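Following this line, the structures themselves.
Nothing in this text is a laboratory measurement; each read-out follows from the coordinates by a stated rule. Keep in mind it's a predicted model, so treat the numbers as computed, not measured. Cβ atoms are built from the backbone, for glycine too; each structure is taken alone.
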Structure P
Amino acid sequence: MSQTFAEMMFKHGFVHCDPHAANLIVRPDPSGKRNIYGKRKPQLVILDHGLYKELDFNTRFNYASLWKALVFSDAKAIKEHSEKLGAGDDLYVLFAGILTMRPWKQVIDTSVDHLVIQGNKEDVSELHMYASQYFSEISELLRRLPRVILLMLKTNDCLRSVNNELMQGSSLESFLIIGKVSSQAVLEAKRAEKKSLMKWLKVWLEGFSVEARLWVMQFALWILQVRKSLTL
């Protein structure tokens, strides 16, 4: 699910904006081959195609760049792309918090699982506290954001809700997928531009850095999975 919607938003820019649980089903792939146990691989089916939004290039690029920055705790890039999406230089911290449901200190934390929500009572209580404390600022942010970004927020909330039900909280694997697909989209857009040799080299080095950081996240995910299996 995370892979499908990440590619919709960051690569194709043609987004289903109402992906709540009732609009998503999983079935055996009717065209897939059966494995040795006689089962087909699962296929995600998206229902109710009445609410789509097409993102223009700049919106898609800045939204992908913002999520790349969020996953990699890049405060400067978070500010830059939040401003370009309409949050302004005064509410970009709040915008990042609404997207991730994490306080700013957690958003810019450099630990690989800094955006993961455990879904416990402490997390819920903290979110309720921030919502009441910053109600007027949230209202102002929603007033100034373009309609297309409001729909992206709706999509983001629906996906978070489904993911929380499936995983009992957000998962590092979901953020690994988001980081990977958003980074691919950003790098593809940069490579498509006509650049000098120095700029091309800079993009290549950025791609190398991204791959290294994604590898660290993948390794951390593997460690967490091993620990979980040992406790079962």
Structure Q
Amino acid sequence: MDNQIIHITMQEADVYAVDYFIRICGFNRSGAKYEKLLKIGMEIKERIKDRIDIKAIVSSFDRDIIHENTAGMNDTVFVCNAFEQIPKDSIQKIYAYILTAGVYELEDTDPILEQLYANIWGTAYVDAGLEVLKNKLRRDLAEDTPVSANVLDSFGPGYYGMDVDQVGNFFQILDGDRIGVKVRNNCLMLPLKSCSGFFIAVDDETKLPNSDCKSCRADHKGCEFCQAKIKR
């Protein structure tokens, strides 16, 4: 899989996106107030449905690209604590991706509540798109290898000690222009409802590092002395 574009329909994403939207907004509580607000939220979804354009560009790599806490892909090096905390022998494949859900900004003259709901729908469709993409990669993996494998949750810049400024690295190994995504010098991706990261497929019960590590902001060289890791 090399710079392969994967399209995700609104119908595929809605399996997750509607529930994400409801939970983000807190509309899973009972009462006429929440029913009314949910109705407004669903009306905004109908209004923006033509903007929902979820797609990803993906390349796959073998586990040999990993050396300790680095992964070298096409002369581009990523540094992330998660790499060295996943047993290399368990890794079947590494997928690098850029995903976008489209443009969700309304006009400045629209009511603030409607702008907010449109923004939340964008977030919900990004998260839903990642879940659908994960399922598609799992099926691709099943066709490609006879070994039973599991695709771990995605992660990227900002997680597991991976610096946010590595966002630009994904655009060196993936052609974001093909799905209409660009990155600025400050690492801001456009459209705003876009993300980049990795999915790692493993052939056993290996899991990503725990939640303490996921939100880690420490220097990547500090893993050896990290109290969260030592306690495990």
Structure R
Amino acid sequence: MEEKINEKEIVDIPIKKLENHPLNESIYSSRREEEDLELQQSIDEIGLLEPLTVIPKGKVYQIISGNRRFSALLRLGYKKIQCRVVSDEHEIIKLIQHNKYREKSIIEKRNEIREMKNYLKSLSGKERKKFLGGRTIREYINSESDLHQSTLYKLDYIEKNNPKILEDINLGLVSPTEGFQLVKSEIENKDIDTEYTVKNIESRIRKLSAIVPKKDWEDMLKRIYG
């Protein structure tokens, strides 16, 4: 008989028994080096304020919330970490729900929707009906995400026809609508309003100039123009 999990209890778990959930990397792919350094400094000065949330997986525990904290604690040499252990029932949904308030890029939000859809479709009809409680998959996803269906369609269209544009969208250089129009124009051989596009990109680069070094922009231009 499985031991009942008390999801309110905070326990110390040896760091060797903790590992990142495999879906975390594929959903939340953005790199935030400066924020990670600040987080590490904060933990070093005042300790871990919020325990990690983990699910049991055999002899180890997989982290569904707190992967950045976990990496910081590893670098700081912690041997044990405070954790909240939760059931692994509907673990993909729980992983997304426990990351609801983290800062996400638009691509990460799209990744969440994709994983929720795939998981819900993988359930049997009876299980899905019980979980959704009378709602459709779309109604459930709309309640969990603020990403509109029209934006999702544009991102999927871009990924299918020119996935390189997704990187620009992730960096904030191009909006999903602009990226969609750009890709569609390429396919339909229509003229693009280059003056409007350049002004928009310049505006976004200015906004990001405080956090993205000049060399990164130069390296990107070299990759594009050779």
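From P, Q, R, which structure was helix-only ellipticity at 222 nm (-39500 (n - 2.57) for each DSSP H run of 4 or more, over all residues; to 500) = -11500 calculated on? Source structure: Q. Set P, Q, R, criterion mean projected area of the Cα convex hull in nm²: the highest-scoring structure is R. Among candidates P, Q, R, the computation of distance in nm of label points 7 Å out along Cα→Cβ at positions 77 and 109 that gave 5.4 used structure Q.
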